[in-house]
1. One of I, II, III was used to calculate semi-axes √(5λ) of the Cα gyration tensor in Å, giving 45, 32, 15; which?
2. Given that mean projected area of the Cα convex hull in nm², for residues 18-145 alone, derived from a single structure, equals 10.0, which label among I, II, III identifies that structure?
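Laboratory data are not the source of any read-out in this text; all were calculated from the coordinates shown. Quick caveat: nothing in here was measured; it's all calculated off a predicted structure.
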Structure I
Amino acid sequence: MAQVFRRHHNTLARVFVVGGLLAIVGLAVGGSAITRSPWWTKVGEPPDQPVPFSHKHHYEELGIDCRYCHWSVTQSAHAGVPSSEVCMTCHSQIWTNSPLLQPVRDSYNNETPLVWNKVNNLPEFVYFDHSAHVNKGISCASCHGGIEKMHLTHKSQYFSMQWCLDCHRNPEKHIRPKEEVFNMYYKPPRTQKEMQAMLDKYGIPYDPNNIPRDQLELGKLLVKHYNIHKEQLSDCSICHR
């Protein structure tokens, strides 16, 4: 029987097979890169809001505690946004005629809530509890780092599952004394003397002969003190319910 295919057809077939596989891999890698890019995740892009609220002005310049506006953060899964009544406790006295605050005044006078656009939207299959984190020594800064400098609020980072798991598997890297959770400028003590002074200040028990030297050693002490079970934090049911 005469040969139907020429020898170079074998080469072409190999090229098409290898090229097809590379194209599939390229599409997967490219798609992953696109979905994690700021263009897709909107990291750094403040959404439109009914009122241009500045965290820098309120937190950094005026020294207003996070909990004044996000009062439910220590008690519930949601940090919540301030009601118009909360805003008006100050703005009934200051900036009373500012055009920028007209929507707040209208909301308060008409008893109609302002509709804020969420900055961080988690998928429906992801469960996140703010109170569970802040009550165990995980600061606002861990997820919303830099928000104290923002004139207009935007995402600090893309909350991928890998990003969350890194903290769940290594909480020592992020945990701090509960009293410092809402301090956006907290830095771990740099010397053992400073570390000892902080532990004494907050009544955290420690071995005088084994005072923590850095964040990781402090973190291990706090994980134990706050009764955090690391082995359970990577269980799928923690976040997917």
Structure II
Amino acid sequence: MIKAIIVDDELGARESLSKMIEKNCKQIEVVAKVDSMLSAFEAITNKEPDLVFLDIEMPNGNAFDLLEKFKNINFNIIFTTAYDHYAIKAIKFSAIDYILKPIDPEELIGAVKRFEEYRGQKTTLDKQFKTLLSNVRPENKLKKVGIPDGDGLIFINLSDIIRCDSDGNYTFFILTNGKKIIASRTLGEYEQMFTDDNFFRVHRSHLINLEHVKKYIKGEGGYVVMIDNSQVEVSRRNKTDFLEKLSHL
């Protein structure tokens, strides 16, 4: 059985999630339901859960305050939040799961299934939360992103990405050190994640890091030369928006 703890300050939310887990996730045993960060720390320390369903905002602190209390995080987390929280982007970058309230049973089942797929990867788990706590701090300028590949997760600095190329349901990351990483997610997902970080989708198959553009060559759509001297086509449809974005760097 998977031992789980539910952390939420609302009684109704705790009971609703507990019943949903009991009905849809028979492999999970809820060993504690707590309503504060203090009681969460005690329950996690004493019960040693495999999985924690953790509300982001609590009256006496947030989920990240709680996580910073642990020297080593050896439990998985599925965050729960009632709205599209400011920290959701940092959570996505860290490749950690979250569910928006009101929780849909199918979303719950999917999150638990993903947890089971990655369960036991302790090294990856530690890097995930270090990445999360680093990215969630607004003063930190060096963002990292967790890239899911066939074996787990690879963590890289956002600034080390030159461009991302689409290959159906996969994305190739071309890095400044010359390496290429293939990720098991679509380019559209990364476009949404990186849109506020000086990345721009110049073509349906290409998402580029504007910090690494060396030159733009005019044409019907034109093309850009990146710092590795690769040439990336700019679609005619995206040309105007791209040049506008480039002019404000």
Structure III
Amino acid sequence: MNIKTIIIEDEVNARKALINMLSFYCPEVEIAGHAASVKEGIALIEKTSPNLLLLDVHLPDGTGFDLVKKIKKKDFKIVFITAYDQYALKAIKLSALDYLLKPVKPDELRLAISKVQEAIESEERINLQIDTCIDNFSKASQDKKIILNTIDNLFVIEVKHLIRCEASENYTNIFIEGKNKIMISKTLKEFEEMLSAYGFFRIHQSHLINLQYVDSYEKKGGGNVRLKTGERVPVSTRRKENFLKVLKSIS
């Protein structure tokens, strides 16, 4: 994702240095503009709605703190920039906000931007999870959605489109109608607990299936389920009896 960023810094050379470093070391940053005072900064924030402020503590017409106080909707991250100022640094540290000391070093800028990106992505995930939860609360069983969280992505999938789940040690491969399989770092048991109430049945130690995708049960070869996708999935001996009872009840 691009991080829409504005730089509020009155020192021309410091501002140019930041722009150059961001362009070279932080390709995910989109510089939406820059300002040299509190007044200009407020106008620029209102105009661009940034994700991030790189904000100098000391400005000609006030401080970065003055600017933040005047902004009503603070839906952005802030990294303060300051020369060594013990009073300002204490205030920033106590508030658990990030800061960069002048002259800004490339590796420290890179680290600060990485933290911002992680925070934004985490916030987006939390918002999506909350929205999905609220949505699920008001939907019928057949329209429920599940969030599948991987290292790189957050997928929101309608439960009815999950075909089956297959154990892979402490991971689970999720097979979805019309999509590539997704590997999730949760056990099959966790998915069984989540999905059993929505028409899923664990037919084998390694397999959990959506009963809506069952095409037939094949007795030969120890017992296999043939799915509507054409796949065959084994049924364990100890689960066969319960599975056949469930299958008869829905047929």
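1. Working: I: 45, 32, 15; II: 39, 17, 17; III: 55, 17, 14.
Here the read-out was taken from I.
2. Numbers: I: 11.3; II: 7.7; III: 10.0.
The structure behind it is III.
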